[in-house]
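Okay, got some structures for you below.
Nothing in this text is a laboratory measurement; each read-out follows from the coordinates by a stated rule. What you see is a predicted model; the values in this text were computed from it and never measured. Cβ atoms are built from the backbone, for glycine too; each structure is taken alone.
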Structure P
Amino acid sequence: MKGERVKGHAAALLAACLFGLMSPMCKLIMQEGNIDGVSLALMRVTGSAILFWIISAFVRSQKIRREDWPSLIAMSLCGIALNQFLYVGGVQYTVPTHAGVTSTAIPVFTLIMAALFMRQHICFKRAVGIALACIGALTMVLSSAGTDEGGGAMIGDLMCLSSQVFAAAYFVFFSQLISRYGVLTLMKWLFTISALVTWPLFSGRLVAVEWAVVGESELLSLAYVVGIGTFVCYLVLNYAQGRLAAPVVASYNYIQPVVATVFSMVWGMGNLTFMGVVATCLILVGVWMVSTGDTLRKNNLPAPVRGKLLKLK
């Protein structure tokens with residue numbers, strides 16, 4: 001049993017580090033201007049769908065009930081298409097460090113939605129955490145206006161934050177489907193539906209990419225984003241969740257912005273500013289207060305919402 005817990009901790013740490021690399025990797029792909037955010041997001045969604053279909057050929061998956069298809073389509077648009085296109089598009093305009101920090105905010109948005117739409121009571125500690133996270137997010141967005149990128153960086157921050165709003169909606173409004181089907185079954189269909197919806201809209205952008213000028217580093221980063229940062233991370237994270245309590249797995253989420261910041265600075269994709277550090281601290285402290293209060297153990301949030309607050313980057 002102890003060995004399984006050690007494997008769970010190793011898997012959770014690995015998933016957090018791999019997820020943390022996503023924003024600098026995406027920036028590395030797009031910084032030369034050969035591949036834009038829409039094209040990258042389309043390749044990520046399509047490539048992941050293909051990989052999940054391949055693995056499903058070797059693992060038994062569940063059959064989707066006929067009455068669940070409308071919700072599954074809405075779930076795919078909310079949790080995959082809008083979430084990932086906004087996030088990758090946001091990374092194109094902002095710095096990876098900001099994108100990495102915003103990816104930790106899902107528990108905050110989840111609790112806010114639960115209070116607004118499910119009449120969920122919020123304790124004082126969580127209310128303070130929400131306030132701190134919101135102040136931090138506002139500080140980050142406003143501080144971006146003073147950078148060299150100006151309004152573009154601000155738009156990027158807002159897009160990344162919006163992507164986390166849709167990720168939170170995924171958990172709050174579709175909790176029954178999350179609990180009804182396994183991870184592989186859901187991921188296979190969610191990515192497939194998103195690919196089918198987005199290809200007619202954005203395939204022209206992908207066709208226009210001049211692959212002859214795309215460098216080796218961009219191609220390797222692209223392989224990472226699709227194969228490791230998305231497909232492998234979901235599998236590793238699911239492995240960790242099967243061996244550790246949800247709060248333990250969620251605690252590794254705080255490693256992501258650290259990884260994103262370190263690699264962004266090493267690769268010269270952004271510098272730490274005083275206001276950026278302040279905003280990061282406010283957001284992380286706020287998320288910690290939201291995630292560690294005792295309300296989730298007593299409230300009526302569905303179990304999948306309590307247990308899976310850290311997925312979808």
Structure Q
Amino acid sequence: MKRLGIAFSGGPTASEIVDCVRLAEDLGYESAWIAEGHGGDQFSILSGCAAATSKIKLGTAISSVFVRSAPTLAMAAATVDELSKGRLILGLGSSHKVQVVPEHGIEYSKPILRLTETVKIIRELIKTGSVEFDGETIKIEKFDLWFKPRRPQIPIYLAGLFPKMVMTCGEIADGIILTRSTLKTADEIQPHLITGSTVAGKNPKNIDITSLLPTAVCETKKEAVDMMRPGLTFYVGFFPRYNKLVASYGFEQETADAAEAFKKGDMEAAERCITDAMVEATSIAGTPSDCLDKIEEYRDSGIQLPILSPFVRGNNAKLVFETTIRACAGK
């Protein structure tokens with residue numbers, strides 16, 4: 001089976017996610033990724049997945065560098081890496097001010113620098129077992145690990161959307177985690193990845209290009225597109241950064257109108273602003289055959305690891321994930 005991942009951002013319970021990841025492993029998926037947000041503690045869920053599987057890689061997509069300290073992230077990553085026998089990929093990102101400040105009560109500033117300093121601390125701590133750090137956003141007098149990590153280096157992927165962050169990914173990351181990509185995204189980020197890699201003396205070809213891709217598998221394309229509309233409405237209405245991203249794809253008026261309606265609390269009006277074209281440009285939606293074809297198109301476009309990301313809440317969440325995993329495995 002070609003490279004394929006599955007991502008969970010809420011919906012199923014922790015035990016249901018473990019069941020789904022076991023299914024994905026049985027069907028040949030390369031990796032499973034757990035978000036956090038409001039969907040449960042990602043490292044706890046990944047520990048459960050580690051115990052229930054033996055081959056599938058396990059990743060965070062993503063861990064916020066604001067809501068956990070750098071040493072805490074390092075310990076959590078090393079713990080899951082030990083339990084999984086070296087299968088963890090640590091996906092990090094800056095998250096969003098609209099989440100970090102009102103939801104966690106934590107100051108949000110200089111996100112790229114905070115991310116860069118966090119990566120340095122995590123790598124040093126896992127490699128040597130001890131770290132002292134006098135940075136601009138983080139200062140640590142001294143922190144020691146009281147255990148030896150399984151590996152001296154754990155792969156670190158960074159979430160990136162816009163040029164400056166993409167260049168940072170090229171400079172310091174092992175991979176980039178894109179989201180809601182179009183078929184042009186991989187080409188468009190290449191110059192920025194190359195610029196960042198050049199600064200660090202790295203080969204940009206060694207940076208894994210992945211993308212979280214919202215996915216809906218239904219009996220008809222219309223049903224699938226309609227299923228995707230609420231998720232995209234929330235993303236462009238609530239997150240300024242995602243609004244900017246989708247607007248940059250040629251949907252400036254639609255995203256502006258959706259955000260305005262969302263701000264007023266008129267969810268029906270906001271959802272009406274999300275056109276079929278917006279969904280199809282940024283998602284995998286349709287019949288099983290449609291979805292398999294779109295996955296191939298993303299691979300051909302330069303997305304080396306497509307990561308399917310169903311957006312579903314409610315009692316049938318596990319079933320939706322299982323249906324997606326089976327349909328998109330091509331078996």
Structure R
Amino acid sequence: MLLGRKAGDNTQVLALAARLGWSCEEKNLVHRPWELVANRFLGVTLLGIDRNRSSPLRAPWPDLVISSGRRNEPVARWIQRQSGGVSRLVHVGRPWADPGCFDLVIATPQYPLGKFPNVHMNALPMHRLDEALLRTARERWAPVLAHLPSPRIAVLLGGNSGAYVFTQAKARRLGTLVNGMARSLGGSVLVTDSARTPDGVLEAFTAELDVPRHAHRWGGARENNPYLGFLAMADRFVVTADSVSMVAEAEFTGKPVHLFSLEDGAGWWKRGYNYRFDALIHRLAATIGPVRMRRDAEAMMRNLVGEGRAVWLGEAEPQVHISGEERPDDTLTAALAVSALFTPRR
């Protein structure tokens with residue numbers, strides 16, 4: 001398993017490896033500032049990593065390499081070359097290299113990869129949640145959150161991502177909608193921001209609340225982070241639609257999920273905050289780059305809404321809860337696709 005600096009990428013790699021249940025070894029990679037240049041112009045290389053600070057890469061070479069993220073692609077392909085082509089490559093997410101460079105690509109509908117025979121499309125990203133983990137979290141956080149009236153509405157705040165910019169004005173609008181929901185139901189709010197949430201967004205959101213709440217700022221000690229407790233104890237969720245990982249984890253609970261869009265629509269160019277470097281680069285790439293290099297998180301959200309697995313906040317009420325037996329298991333189907341790589345063809 002190749003692990004890098006992005007927690008979301010690492011989570012999917014670890015989740016897949018755990019579901020496979022095979023003997024495995026983690027390789028933690030530290031990337032150099034110029035890794036993008038090495039990636040684009042050399043493709044199969046270790047020049048993009050700091051080998052002195054990364055886990056050693058040496059024989060015996062593995063039967064399977066699981067990677068995720070642009071930075072780890074050249075390393076995976078280098079390992080396969082050293083193995084004489086024996087190592088199978090499974091890449092999670094959108095690859096920057098041609099998908100044909102991998103034995104299997106496990107992606108989600110936010111990436112329009114087209115029809116490749118080696119692309120397995122999951123409805124949602126993989127995660128490491130299970131019922132035992134949620135039971136433990138419930139035991140830990142029940143005494144802390146028990147005073148808050150039900151239904152408890154967990155609000156999971158994402159942040160700037162690609163073309164999406166999470167402004168304080170959007171946070172206030174979200175706060176108004178959630179406050180109205182909680183007041184009408186006689187409930188309370190559990191809210192947490194995340195690593196990508198801009199400064200001031202959490203405060204702008206909570207300023208609109210006049211209902212009981214528990215608010216958490218990301219970045220403190222792990223044992224004081226109530227995120228898993230929120231997942232375990234919430235009766236429903238409101239998640240910003242930029243964060244596909246948090247949506248996947250909320251979906252796992254089987255509780256109703258409301259989505260809040262950060263999209264600005266056709267008039268995005270009229271809003272000054274969209275002239276942020278990352279947002280402009282994303283829009284430029286979506287305009288002139290290959291179709292498969294685009295990212296549209298809301299395409300995945302639209303699929304969920306169409307399947308009845310989520311609703312847009314303020315537009316409808318979720319119809320049903322999903323029981324454990326009916327809940328789709330994307331990690332299992334991905335693991336079966338990986339296992340098939342090692343099944344002899346008849």
Practice problem: Assuming 3.4 is distance in nm of label points 7 Å out along Cα→Cβ at positions 27 and 219 as calculated from a single structure, say which of P, Q, R it is. | Solution: R
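So helix-only ellipticity at 222 nm (-39500 (n - 2.57) for each DSSP H run of 4 or more, over all residues; to 500), computed for just one structure, reads -10500; which one of P, Q, R is that?
Values: P: -22000; Q: -15500; R: -10500.
The read-out was computed on structure R.
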